[in-house]
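I've put the structures underneath this note.
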Structure P
Amino acid sequence: MPFIPTTLTESSTRGWNELDVIFVSGDAYIDHPAFGVPLLARWLENHGFRVGIIAQPDWRSKEPFMVLGRPRLFFAVSAGAMDSMVAHYTPARKLRHDDAYTPGNRHGARPNRAIMVYTSRLKEAFKDVPVVIGGIEASLRRFAHYDFWENKVRRSILFDAKADLLIYGMAERALLEVSERMRSGERLVEIRDVRGTAWHGSNSSDAPCVEIPSCEEVSASKEKFAEAFRGAYLQQNPWSAKTVIQKHGTRILLCNPPALPLAEAEMDSVYALPFEKSPHPSYTEPIPAWEQIKTSITSHRGCFGGCAFCAITMHQGKTIQSRSNRSILAEIAAMTAKPWFHGSISDIGGPTANMYGLSCGNAEAKKKCQRESCIFPAVCNYLQTDDTQATKLLQSARAVAGVKHTAVSSGVRYDLLERQPAYFRELTGYQVSGLLKIAPEHLIDHVTDIMRKPGKRSFEKFLTRFREESDRLGKRQYIVPYLISGHPGCTLSDMLELALVLKKMAITVEQVQDFTPTPGTIATCMFYSGIDPMTGKAVYTATSDREKGLQKSLLLWHVPAERAKVVEALKALGREHDAGVLLGCSNKAVVSQKKSRSTKKAR
């Protein structure tokens, strides 16, 4: 199947003199189901729509947005696979110098706040053509939200972008319904009842509604901000959610309930679309994001972990939407024929790999459930955790002709693995390439409670089990833990305790993620408001660059370049005596190092 047209010449080869929907994306065009815009373009194409893609247009003028002409229905705009501000800036607000979604890994192919800029250019070029916005950037900024990069509350991106409609979440259902209704003659301004969409008006909806504090209220009061976040968050169950209303001055934002999850057959049909699985042939430089995921397989969507720092609840939702084993194995078999495939599948998973095939066992309870997590603080009695389907999938995948090796690189929940013995044995025996990536995020219990993650005891239990199983198999395999510094609820003292715990476990950390407050997460609400929105309790948060930097350095105590900051942190805590344990030096050496730095400053 040819690529989706990106030029009028490519469009004309299909016999199209006009397109129905034109997608504009902040990413390079990679025709792979791991990327949202190509997936949705293929989805509409499969339903008889003529679609095109404008990838990474130069936003400095309107002309690059006119290369495919005027669409008959609307423009569909996405910033790409990442929020453009996250793509451009580090957690310390420093400019990044690369972009994995751009040929040559070059920074600067998309603007800051890409959706707003793209929409503005489209309105300049085609004033009367509707613009529908979606993707991560739009989805998680659909309500008034805290913006870390400006350190203030911004109004809904729907108003800032001056778009006509916002589609949030995984958009297949909503986008198709909007497109079909417009093709049948409805105007976009009349389409106000589609699940998974947000729109603006001057009147309330006739549907059952929940009103949250207004944009003006949440901008003036952190307590109101937390109240509004909680009100919106509790309307994420697609079977019981109501329309959420938030006033913005004289206008009203109306966010319809989430789209219903896709059934297994629907998931299979999405991933059976004729993707080329490679970048558009016009690119001459490698694209790192494709190199990383080209041999990966998406087995499912959604995550019921409910981690405070994760936005999946507000985007993909809690419900696990799994493909059939048959569908996944067919994709693997087709991949073996690609010239760039050399026998290894880099990943078979989703947001959390060992949630594949799992579901709630009580249909009535599921429709009313408002739990943040199905497994925290304890596994729900209704959760079906049988690992038969997931284990069979991994076993069958490594038996496909042409496949030499398979791996699970997606994260796994080790507290859930306690109930999945067969999956654990398959994972440890065949799916680990020497290093297993695990994300405890922290190991001090009161911090992991705020994170909605299992604590130290659960991790120690898993670590012992993993090491014993690896020894039994005669394999040299190690755990690579992913940890977060500066998370709400974590003090400098907590981070020191974590460092000491890891040292005792003989684990050194190569990478530490400094917490970044991105829109749509419970943790970001805590960071800005100082309140856990779900409990109403006050939460300490490290907000200064100095403390955040010291927290991160404590976990990198073994890196020579971080040693001075580790010493600084120990002194700030009055814990110089721990230098012997952490750094292998005496308290006197720490004091001497301090005096040496003081003398140099005096000079």
Structure Q
Amino acid sequence: MTAPEIPARKDVRPEDRWNLTKLFPDAAAWDRGLEDLKARIPRIAPFKGTLARSPESLRAALAFYRDYGILEERLGYYSHLRQTEDEGDSESRARDGRFMMAATEGQGEWSWLVPEIQRIPEDTLEDWLRREDFAEYRVFLRRLIRFKPHVLSEPEERLLALQAESAQTAQETFSVLTNVDIDFGQVDTPEGPRKLSQSTFASLLRHEDRDVRRRTFLQFYGAYEAHKTTLAQLYAGSCKLDKYRSQVRAFPSARAAALFPDDVSEVVYDNLVSSVSAGLPALHRYYALRKRVLGVPELRHYDVYVPLVPAAKARYTYDEAVEAVCAALAPLGTEYVDTLRAGLTGGWVDRYENKGKRSGAFSAGSFTGDPYILLNYKEDVLRDVFTLAHEGGHSMHSHYSARNNPFLQYGYTIFEAEVASTFNEQLLFDHLYRNADSRALKAYLVNTKVDDLLATLYRQTMFAEFERLTHAALEGGTPLTLDFLRGEYRKLLEKYFGPGMAFEEASDLEGLRIPHFYNAFYVYKYATGVSAATALARRVLDGGTAEREAYFAFLKSGGSRFPIESLKLAGVDMSTPGPVEAACTEFARLVDELEGLLA
């Protein structure tokens, strides 16, 4: 049977595209908007040196800064979204390039704003903040004041800004080396030869033929072995940069510096690692179940990603997927569901694959336009229904945040971002499981949820523990050599996978291939996010109006509170180990259920 041809962008039906007219009616209107932005740039400099004169002077500058930011965001979202429709379209690339040049010029002109605000005496600024006409700027300014102890003099800040581009060298070199320069070769499969790359590695490790998985794993890490010293030096260099930045800004450690913007205590990070460590027996039981179901004499590192249950035979048209998601989210009430349904069917979503379109999926919520969603939806892939629910959760979070906060405080943090999306997936799982018409479908759903929770809770916590260990070692005077990095990562592999796993000699090279490690102390947010979402989903499903309204208070809070406080509004306290422990307990329950379904 011949696969359907992928259409060109011009052949995609209008009803299957997103409607970007809330950003700009057309490209000509966008051009006029860009000229408007450029015309505002020369008007920035006259505000410099005026902020401390009076509350009216500061408020006038902030109002101009706000309006400039709203226009800049509209322009940036429009150009970015148009480019993702067809990555090869030269007109879209040129448009995005024009925007970036103007935005960069504007950022340079605004570089004085924050330091000048921070030089206003705190007592004076606090008096001004009590004024009613500063209400929409209060959160923005208080967050700037909080950073004051870690801000340097204007010449020193300029020096730091000038080295920002060169500071990306380790990360960019890692990306080029692993995505471009390293040739991983190809792998012979029963379906024919497959080119081995960063993207195909994951799919080939899910191949049902064990020999394909084995050869894929050894060949992939064989390429890493050939560049192991360079990769170790790149990661060590990135950690040294983290250490340098934290010392320059007077933080006690790189981790403290990374957690400071979200006002997250290091205790939260440590609670995550200790709680997940206590929950490892359930993970080890799952790997033992894998070994039995796969029927292998020993479980190898290349056996842990292949699904235990064949993909369920389920087909959902896009409209049917929308209805399934809306039915699952009924506990959130008619306003939420009706808004989401209207958006998913009325212009928020770019639905299907076309030539040149960006792969994967994302949600892009802005202050002015709709919270747009890019999909590459396929009717015969059940996972895509979960993707729709996930991105819909992001978009509804953006919808409520933008409509309940002023511009300068509507954006929520990454710490909170994965909560609303994963929450929706939890409710969809519950709905599909309750309505599953076969044991096979139930087994597939549970297996999928187990693997998702494993990847998000346990694996990301293992990565977080490695980051904590490497930075603490460096800050304590231990050089991050290749042997040190491999040795410590192997200890973590043995801890998390348990005694039943047989590792390859190259297994510990995995620690040198994680891109997120170049954005230090980021991965823990995935684990805390899924823990919060698991707790909140159960709270809403088992609760009533009060629990639902508490969840809405979180969605509406935007950036008005720090993430720990906004999640407390919803009814979950991430400063305690409780939510993570509950997520580990839920994982153990799912493993028990899967074992029963596969018996």
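General remarks:
- Source structure (of P, Q) for helix-only ellipticity at 222 nm (-39500 (n - 2.57) for each DSSP H run of 4 or more, over all residues; to 500), computed value -10000: P
- Among P, Q, structure where Rg/Rh (Cα atoms, Kirkwood Rh), for residues 200-415 alone as derived comes to 1.05: P
- With relative contact order in percent (Cα under 8 Å, 6 or more apart) derived as 10, matching label from P, Q: P
- Of the structures P, Q, the one that 3.0 was derived from, the read-out being distance in nm of label points 7 Å out along Cα→Cβ at positions 136 and 240: P
- Test item: distance in nm of label points 7 Å out along Cα→Cβ at positions 184 and 560 calculated as 4.6, pick one of P, Q: Q
- Entry that produces 7.5 once distance in nm of label points 7 Å out along Cα→Cβ at positions 128 and 584 is calculated, selected from P, Q: P
- Each of structures P, Q was scored by distance in nm of label points 7 Å out along Cα→Cβ at positions 296 and 336; the highest score is held by Q.
Bear in mind these aren't lab numbers, they're just calculated from the coordinates by the rules spelled out. All of these numbers come straight from a predicted model, not from anything done at the bench. Cβ atoms are built from the backbone, for glycine too; each structure is taken alone.
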